[in-house]
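Enquirer: The next part holds the structures, each set out as structure tokens.
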Structure I
Amino acid sequence: MLTYKPATSEQYDEFFQLMLDEAADYLERTMELMQMNLEQGKQLFKTVGKVYGVYQNDGLAGFYWIEERDRILHLHGIVLRGDFQRKGIGTEVLTMLETEYRFHMESIELGVHQSNERVKMLYEKLGYRTVNYRAELGFYIMQKHLQEKI
């Protein structure tokens, strides 16, 4: 069973390092295009949106970073420690977010780098559709519509 807790200030460095480990080939280029250095990028998730720890049986499996943008929940990323990858945890996080936000957000949005075709296919299987392609960043912007507010 997974549980989720707001990331502590002590966990931010680990979160950022996991992001770098997973996306080093394009994260630095993306930040450069955003006119940010690594240190500024490291501060971004502390001030924009919220980062949560993902725990499996009380062990830290990874993190997810979200931001509410009007009626769209933007998922900046899900990053998992290596030994927790490919075990359905990312899918479980997405399912939880869809359930948690379905009555007060219109959709969930995320970006997938063009080099990550496997994950893009997974998101498509889960009902996410490409709504835009940011060629300058190499990112597909994908969305999944959530249920209407009752």
Structure II
Amino acid sequence: MITAEILKKRKEHADSTFVHEDMSYVLVYRNPKSWENARSYARLLGGELATIPNDIVNTLCAEQLIARKLTTAWIGLTDQNEERNFSWVSGAPLTYTHWLRREPNNRARKPADSRGEDHVVLHSNYGWNDHNGYEDAGHYFPFFVEYSNI
């Protein structure tokens, strides 16, 4: 159920919202978060971290980053349940990807990232990269949220 509080929170991000088919996509960029905390916030908005189902949505999301001079944002793709078996947190089937060259590679760059890279970011160059989104890794990025319009 969509409450007045959810609608109020969604309105805070109206400048970074676009609609494609029956879904709204929101770039939450004023308060970057870890992937885990971004997912919690997405649920507070009555949604989930965004599923990127096709090239159209991928392009629209990347253009949101470009318009704000941002380079990176979390999306709702993860392999934290089973390494190299990526899935959308929304439960949607994974039928489209846009990995950067040599990605995903599960290659962490800091000792704090010893669990590897289980979460995915979209870059302003339209490509995807696996990254460590656990809270204790300290990687805070803007993020895309999706919610249904029906």
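No value in this document is a laboratory result; all are computed from the given coordinates. Here the structure is a predicted model, which means the values were calculated and not measured. Cβ atoms are built from the backbone, for glycine too; each structure is taken alone.
Enquirer: Kindly point out which one of I, II the value 34 was derived from, the read-out being relative contact order in percent (Cα under 8 Å, 6 or more apart).
Expert: It was calculated from structure II.
Enquirer: For which of I, II does Cα extents along the principal axes in Å, for residues 9-88 alone, calculated from the coordinates, equal 36, 27, 27?
Expert: Source structure for this number: II.
Enquirer: Which of the displayed structures (I, II) returns the greatest value of distance in nm of label points 7 Å out along Cα→Cβ at positions 33 and 81 on calculation?
Expert: I
Enquirer: Please state which of the structures I, II yields -11500 when helix-only ellipticity at 222 nm (-39500 (n - 2.57) for each DSSP H run of 4 or more, over all residues; to 500) is computed from it.
Expert: I
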